[in-house]
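Okay, got some structures for you below.
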Structure 1
Amino acid sequence: LNEIWYADRTASTTLNDEVCHTSPCEDLSTASLLTSSPDFFSADELAGFEMLSNQVRYRRYGGDCYTYAMLAGGWVDLVVESSLYPFDYLPLVPIVEQAGGVISDWQGNALGLDSGPQVIAAATPQLHEAALGVMNKSV
């Protein structure tokens, strides 16, 4: 891909030395939603994902960790995943946050070494809160 993504707690997210920002999307009805595959969700998790996906503009599958880069670059608005480990998502936290996004577990808690397998990332705090509200109605 010839891309170098960089962020830390003191610097903006960059792609090949160009500063990146998440999209300004605040409303589920205009949001794009990505996940690697619905096959990674349990039945209960899939129910929550389906509830959320029925409220967004469109959903797409595939991309794995690159979907978080797409979010940081402003090309997508929401990423929802499950069946992940800390080594899958912790390196992505500064990439998302320093671009203006929010990333947490499905209960809205900050991610850490003891976090579970569920991750949600959003372009804005408002979109994150709205998505959590939908997900937590079903899970």
Structure 2
Amino acid sequence: MSDARPIQPADWAAPRGYVNGMAKRGELLAIAGQIAWDAQQRIVSDELDAQFGQCLANVVAVVEAAGGHASDVISLTVFVTDKQRYLAATRALSSIWRTHFGRHYPAMALVEVSALVEDRALVEIQGLAVLP
């Protein structure tokens, strides 16, 4: 169980699916932008949901390689090439999220970009974790 503490200004409405801030003590791990590459650096699919799942799996793999757990992630930035496509898939993406992170929601931001480093990439996720 993580000792991360969600931060929420008292007079703000409660967020859904993220927190406004996350505080934790420990070693900071910067997680590079993860696209939907498998272990051989091949894009796993041209579908957004499959790419989102692989990106999350890659983030968790980096955290676990450093000795942490998904619950140690305190911040994620999700870059997408099509915001409307992402928003339309929210229900499916929420289910995929729970597969990798359960009910742990770090501070998050969604940013639409014109392109990512890999032409077939639809989503890229970078983040921060605090290791115990």
Structure 3
Amino acid sequence: MKEEDVFLAAKRVDHIGIVVRDLENSIAFYQEVLDLKLKARVPHTNGVIQLAFLGYEESEETEIELIQGYSDTLPSEATIHHFAITVDDIEKEYERIKNFDNIELIDEEIITLPNGYRYFYIYGPEKEWIEFFQR
């Protein structure tokens, strides 16, 4: 692999995904206790999962993504589902990642949500989920 093939055109850590049982209760908690604003609420294309993105108003900082409907068998402790890296060109990153022999893709294609957000996941070295994300 050439050096130019290894460069990641990432901007920042975009968001941290937290799996929750009760989306409404979690939104209220983060708004009331941490003064986060609800920036987006998006149904997933699978019709089951509901997503909510919270952050500080007018801020480009990392957001909290709340995920309801991912699993009915959550542990009693909170579950961090993934972290996401913002990229400029999701197609280019997908093709770049596919060229690594030692990286396992979780998604077989780039997923596009109804609001236009696009993403795909890979496994990290300890099976942690890493999302490549384009707004």
Next on the checklist: If distance in nm of label points 7 Å out along Cα→Cβ at positions 8 and 120 computes to 1.5, which of 1, 2, 3 did it come from?
Outcome noted: 3
Checklist entry - Comparing distance in nm of label points 7 Å out along Cα→Cβ at positions 16 and 112 across structures 1, 2, 3, which is largest? => result 1
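Matching task: 37 is the computed value of relative contact order in percent (Cα under 8 Å, 6 or more apart). Pick the structure from 1, 2, 3.
Details: 1: 30; 2: 37; 3: 27.
This value belongs to structure 2.
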Item to check | If distance in nm of label points 7 Å out along Cα→Cβ at positions 72 and 96 is computed and equals 1.2, the structure in 1, 2, 3 | outcome: 1
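Every number here is computed from the coordinates shown, using simple stated rules; none is lab data. Just so it is clear, the model here is predicted, and its values are computed rather than measured. Cβ atoms are built from the backbone, for glycine too; each structure is taken alone.
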